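Multiple structures follow.
Nothing in this text is a laboratory measurement; each read-out follows from the coordinates by a stated rule. Remember, it's a predicted structure, so these values are computed and weren't measured experimentally. Cβ atoms are built from the backbone, for glycine too; each structure is taken alone.
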Structure P
Amino acid sequence: MIKAIIVDMFGVLISASAPLSERIEAKYRVPADEFYAGFMKVMKVLRKGGIDDSWSLWEPFLNSFNINITKDDFFEFWFSDEQFDQNLIDLIRIVKSKGIKVFILSKSFRERTEYHQENSPETFSLIDKAYFSWQNGIVKPDPEAWLQILRENDLEAGECLYFDDDEKNILVAKELGINAKLYRGADQIKEVANHI
């Protein structure tokens, strides 16, 4: 019996019109592949938490490409393009009405998650709890990321469905006994909701 659905945040619950690296290339003429390589190095540090202000990492990174932008403008440029999937939000309401808990498991960093929490409080009110790596220091695909959710919510692995857009995370969740699926769209969760 399914008691909980766990979803990744970016790539499942939230999507963008295009990757940030492609949008940077279009606006600032910085090659997307070069930007992305450095971007992932910064993200790797931020995901672990312990950084009070991520701008201390983003500013020198952006300056290395001669991108002169303020902290607020950079985050607004990045985060404002990210939108919640309203079809998925509607399905979460249906799932919740059937007594199923819904959790977010994300490896995002503080400013990004706070931006979305502030701009979409009604969405976060539907979520039983959000587990962010910048808060707990546990970064997927570390198995402890899922085990923490199971322990804290008195759940067995087989009672959970997990959706992510990253195959590595799916494989680890499956090894733990969680019914994990590579996310392909809201219809996939609709099918699940109809059978709960």
Structure Q
Amino acid sequence: MRRALAGALLGVAILLGGCDKLGGGKSPFQGVDVTGTDIARGFQLHDPSGATRSLADFRGKVVVVTFGYTHCPDVCPMTLANLAAARKKLGEDGRDVQVLFVTVDPSRDSPALLKEYVPAFDPTFVGLTGSQDEVTAVTKEFRVYASSRPAKPGEEYTVDHSAQMFAFDKAGKLRLVFAPDMKSDAIASDLRILLNS
């Protein structure tokens, strides 16, 4: 049921983004164009140094926000690796792309752990955290599903979460949603369009 809900949320994003296609217009993007939607308007969380960060701090850059947790066994590291590869493909233009990783597991993902884990994929990537209430508020704003799954005896709990990525233009407006399995070439192509718009 949890995975179905996550899929349904991504489906809503696809429907929102597909409205322009009904009118016959062809989007230049490979991700889902959600320009004009009223979700993901912003957040206030903390970086590993304890500084409060918001989308406004990164105005002038294309920003990609992704959600996950450091104990994630598969999707989260794959997503961060794909984003790192996409940024590298942009060459010098990659300097104007900022990736933000929002933890959905703030009780385990300490600032020190985020500081070590997130930049391991790319030194410019920033991990963000907050209290459980602050993180929950952000996941609700972005319509991201996240729920802990109880652990079996002797094992650590896992967190089921939706894994789409959110791309904002240089003015801080949400423009695209990337599926978690989107390849780095496609991500780089869409980021380049945003960088040049």
Structure R
Amino acid sequence: MSGVEPGPDGKPRCPWALGTSDYLDYHDLEWGRPLHGEHELFERLTLEAFQSGLSWLTILRKRENFRRAFDGFDVDQVAGYGAKEVNRLLADAGIIRNRRKIEATITNARAIRELHANSDTLDELIWSFAPDEPGPAPETLEDLEPTTPESKALAKELKGRGFVFVGPTTAYASMQAAGLVNDHLAGCAFR
């Protein structure tokens, strides 16, 4: 069973955070903390989609490159991308050069822009799927499920609004990362 383990400073942490300083910083400073804002949530959704099939460490180490490549995740700029920008991104060794994921990012930016046309925001939409009551703190990593009823509902809603590459697992990883749920293990100093 993988419960909390002491970090380099002796504080108990979720064991996945102890592999590298990149993970440690992400765990301690970002993961599971409430995150709001269109650019910020668009970035999280995008990076979680790009992570599919890859190590999260790969994404973390390329995050600044993603921010640069996708104009700081400015929705209007990304929504306006065409073939020229897709080709530029496919040639950018600083990011994951996957055509389907690049095109999904553009499609999702356009879907966010469509939310605005209906007086909705990405922030309001995503946060409307936060559980009403927090669940019990997981004791071990084995207690964590890859999806929840809320993540399935969020994925369905996003897809219904034109988003792509946002299945229930990606939706749940985004919910964890953006603090809609607190999946730090029981006893973690950062819970």
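The table below lists the values:
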{"read-out": "Which of P, Q, R yields 16.1, 55 [Rg and Dmax of the Cα atoms in Å, calculated]", "value": "Q"}
{"read-out": "Value 4, 17, 25, 21, 19, 10, 2, 0, calculated as P(r) over Cα pairs in 5 Å bins from 0, in percent, for residues 52-107 alone, assigned to which of P, Q, R", "value": "Q"}
{"read-out": "With distance in nm of label points 7 Å out along Cα→Cβ at positions 68 and 164 derived as 2.8, matching label from P, Q, R", "value": "R"}
